[in-house]
Structure P
Amino acid sequence: MTIHAETRIAPSADVSPTATVGQGSAVWHLAQVRENAELGANCVIGRGAYIGTGVVLGDNCKVQNYALVYEPAVLGNGVFIGPAVVLTNDTYPRAINPDGSLKSAHDWEPVGVTILEGAAIGARAVCIAPVTIGRWATVAAGAVVTKDVPDHALVAGVPARRIAWVGRAGVPLEQHGTLWRCPDSGASYEIVNDVMREAVPGD
């Protein structure tokens, strides 16, 4: 186990000897971090959360209580995973093969969810692999994500659909002509080549 300085691992947590836990990270009670998982610096893994084998978390991620992050998920820096979120990894789940025999790890190919920098997944949302959640996007609580989510999109519902755009602060943007503005930070955003991004002065 690679444990960097200033980490906190609760006595009841189950952290594999082959996992890496970055500097300043915390793994709380009853959480499980599996083999070869990599947690960046200053991550927080809440009570009862599960981090699967080989899952990669960037720096400053928060995985809240009882969330299930199945391999081979990859989370960028600053990703928020709400309570009881599920990131799946099996496109066609079955407990048994067509002949009735119990499936083993060799009988299926795990596929992962990718979540890019700053994105947030609300409580009890489910992301059906393989999907990618874009930078600074927000998935509303209880949503079921079956398709890729664009950068800065706010998606909600079953299946999830875009209902607004959000900025880095997570607050829905307000449209002003060709620009969108964040009412919280005052930052401006624009759509360039069908991608929402922060407006660049002088463009």
Structure Q
Amino acid sequence: MEAVMARRGPRWYFSFRSPYSWMAYRDLLDHYPDVAEGLEWLPFWEPDQPALDELERGNVRLPYVPMSKEKHLYILQDVRRLARARGLEMVWPVDPAPRWEVSHLAYLAAEELGAGRAFIAETYRARWERGEDISDPRTMARIGRDIGVDPFVLEHAHDDPGIREKGLQALNSLHRDGVFGVPFFIVGFDKYWGVDRLPGFIDSVRSKAAA
């Protein structure tokens, strides 16, 4: 936990659930690969009840707010508009039984095996370009095969006690950083929320590096 608290480098919080996070990911790699390479990449997700119970015992409360129907309809329109402006082809996925720890804990397992970036790329493609269900552990197994990682490890990461502990550390990190949504970028004491804030974050990272 001390290592999490001591972190001061530029970083961004991403989520496989969020279309805005997907677009920020594409913008980072397409336009700012030099900065993307030097960032710490941290996952953000809505945890399941066992994780929430553990966090509550540590007096950690995450700022999740249920989405209104009006906001949901706006996001549908806004995301299509932003995707068209970027020339991105997207499929709006259907989540019959969302379990976000399945994909995000699989990411932590892939990262531990040195394949975190490859996992992110393939999971974003699966969800936002093919409309696949990333809450299905079998999707994680398929991604593991595609990126050359043991599919069993990714399929069962959400049930692995060691990976779940790493997940709690990641959730504590976003709590300590005051993260309330994604994409969320931090450099020094400056925070930037939203894909439209990415250019300002990039300028700040580059100026601090130059100084």
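Coordinate-derived values only; no laboratory data. A quick note: this is a predicted structure, and the numbers were derived from the prediction, not measured. Cβ atoms are built from the backbone, for glycine too; each structure is taken alone.
Calculated for structures P, Q, mean count of other Cβ atoms within 10 Å over residues 18-25 is largest in Q. Assign the value 10, calculated as relative contact order in percent (Cα under 8 Å, 6 or more apart), to the correct structure from P, Q. Derived from the structure labelled P. Given a value of 7.8 for mean count of other Cβ atoms within 10 Å over residues 98-105, point me to the structure among P, Q it was derived from. Here the read-out was taken from P.
A value of 0.35 was derived for FRET efficiency 1/(1 + (r/R0)^6) of positions 10 and 162 (r between Cβ atoms, R0 = 25 Å, to 0.05); which structure in P, Q was it taken from? Computed on structure Q. Thinking of P, Q, which structure, once helix-only ellipticity at 222 nm (-39500 (n - 2.57) for each DSSP H run of 4 or more, over all residues; to 500) is computed, gives back 0? Only one of P, Q returns 0 for helix-only ellipticity at 222 nm (-39500 (n - 2.57) for each DSSP H run of 4 or more, over all residues; to 500), namely P.
When mean count of other Cβ atoms within 10 Å over residues 58-65 is compared over structures P, Q, which one is greatest?
Working: P: 21.2; Q: 11.4.
That would be structure P.
Give the label, chosen from P, Q, of the structure having the highest value of mean count of other Cβ atoms within 10 Å over residues 34-41. Please list the in-between numbers first.
On the way: P: 19.6; Q: 14.5.
Answer by largest value of mean count of other Cβ atoms within 10 Å over residues 34-41: P.
A value of -0.30, -0.46, -0.73 for log10 I(q)/I(0) by the Debye sum over Cα atoms at q = 0.08, 0.10, 0.13 Å⁻¹, calculated from one of P, Q, originates in structure P. For mean count of other Cβ atoms within 10 Å over residues 82-89, find whichever of P, Q sits highest and give me its label. Once mean count of other Cβ atoms within 10 Å over residues 82-89 is tallied for P, Q, the winner is P.
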